[in-house]
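Readers should treat all values here as calculations from the given coordinates under stated rules, not as data from a laboratory. All values derive from a computational prediction rather than experimental measurement.
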Structure I
């Protein structure tokens, strides 16, 4: 049976997994469910905790599609540290840079509770370390450095992933909206100035209509800019606080300009 995978912010239900002492139908069913859940979600492996079980069980899917079942796994030796970029089903679509060990040795038991040893390196070593973390009620958050943890907490807050070394860019796609908004504002000013040299009420009426169209276009652009700019700002969470203030300020200044222009236009252009 495919089981739901526990995701953030659901807390760990146990401090550490309970070792399997007797292999029975319940344990067999848990392992079968883990395999089906791995296949259904295209995962590399699962710890029993991730589907809500308290038992110390890890199942990983190897390259040839064969499942490796590890009951009561324990890491007994490690060597050679390596920095990896990891993702986990507990924090969907978010990644973190974690320091792991390139080589590990573990002991585990099979369905007959016979003990085995396994030496792993590379990707398998990293995967096993990640899953064994869960048997202690933990995840990669507990492995992060102070700086990386702060970066990852920002990801959690805003729900987006971004590179560790990102900097706040100086140009955004929303800047094109500001250029268009500037064009609309300048056009309104030019219409206002040109109206000073027009005495024909029919022409003034046309100018007033154009001014209203430009105003509506400017208001619409401001609204679209406000929402899109905040969306775009979330892609760069390292500087979102200052961006949010700038976005609000830009929109407010734009509306003030529009109010001033239309107030003057009402008295100088509106033929009624």
Structure II
């Protein structure tokens, strides 16, 4: 067996498949989203897979569905979290099939930027009300996430709660991080993915985070999820072009372009 084949089998989630016969109506959300409507089967990288796309492309919807299908709480946290501030998840998870590898993760976490506040509140509640709850707070850095900046609390989470042999599903982690902190996150990502046998599935807009080498990148668009190279992502191309031609962009965008 080749090393590439073995690595694929070692992935906690090898692929994600839409079970077509379970979809009752493709004209109803979320199946009306073009990238979801044309979803078939996606192979996942054993270490890092990225989903990218414009707002409304379905990447967060897909990430959420994968997380719920993997038995994480819809608003985030570990598989032991069971709370709901407001039920808003789509039904996509009910028709997704996760093709699992031969190994099983020993731990995991689902982080989504839009409901991270709710997770932080739940961690505080557990620390106050559950006899062994302080261990949960310790696993999140030993200090209330509400008492730290968004970026500090996120890095504390990654550095204290993300362990070896874990499955980590992240929705727009860059929302909490400055460019410098995104570089710090890349270091932690590499240590966990390459040296500690973790698997990451990440939806992001960040060209910095997307630059992680050897990852699979799927761009979600009208033709469905398409595997792309880093340099072919709009995030890289537009950012690079803007930085190299800033004045021209600003003249055009702000209506000051000379006639």
Structure III
């Protein structure tokens, strides 16, 4: 298992002028409200074009325990079956996977109470364990040929993956790491983007520059019901997001979409 301090370096095919990055998290496979249709449609959409990639940002399994909000008695699949399902999804998207981190349904349940790492096991089964980090991951993604056609002029994007992220007025997870271009997170099942910015001082040039940082939460794959409805939670939007990274200029676009409209 690689430490979080080891970045995941990913070089996309040089002929790609743009790539699309889809954050996938909060599948909660095993939960009675898992939306199979939504997941299958998005997975097939990603596989339909060669420049579409995924990052896995935790809570891919339900892993309900007796003290969880969700009940182990309502799970439709055992923890073993949940791990096998995730491993199959990893295999299907192996060539499109850029990175993977755990969520609280993995770490705070299987890991905390049994010392197990089911998401890591699934990554090993699929042969993508080198792209797995436990609590957070730093991505270093290269895209395109560069404006002059030379490979060494590829545009690079630095990302930060973490399942739970702070998004407070005066402080956010975007402040954890200098030099990042985007943060992808999940956990609260509320799809949203909240772009941040920093003033960056260059000690060599003695200049101050303005640096934007994209921050995206891509929502969940649960339909309304179960413990959410029983607890009085409001229904959440089905909107999702993707990042478009450009290989002919330093540019990121955050795009919202609905799976039903794909």
One of I, II, III was used to compute log10 I(q)/I(0) by the Debye sum over Cα atoms at q = 0.20 Å⁻¹, for residues 60-99 alone, and the answer was -0.54. Which one was it? II
So semi-axes √(5λ) of the Cα gyration tensor in Å, for residues 180-219 alone, computed for just one structure, reads 20, 11, 4; which one of I, II, III is that? I
Origin of the value -16000, where helix-only ellipticity at 222 nm (-39500 (n - 2.57) for each DSSP H run of 4 or more, over all residues; to 500) was derived from one of I, II, III: I
Matching task: 70, 46, 42 is the computed value of Cα extents along the principal axes in Å. Pick the structure from I, II, III. II
Hey, P(r) over Cα pairs in 5 Å bins from 0, in percent, for residues 108-171 alone derived from one of I, II, III reads 4, 12, 14, 18, 19, 10, 7, 7, 6, 1, 1, 1, 0; which structure? I
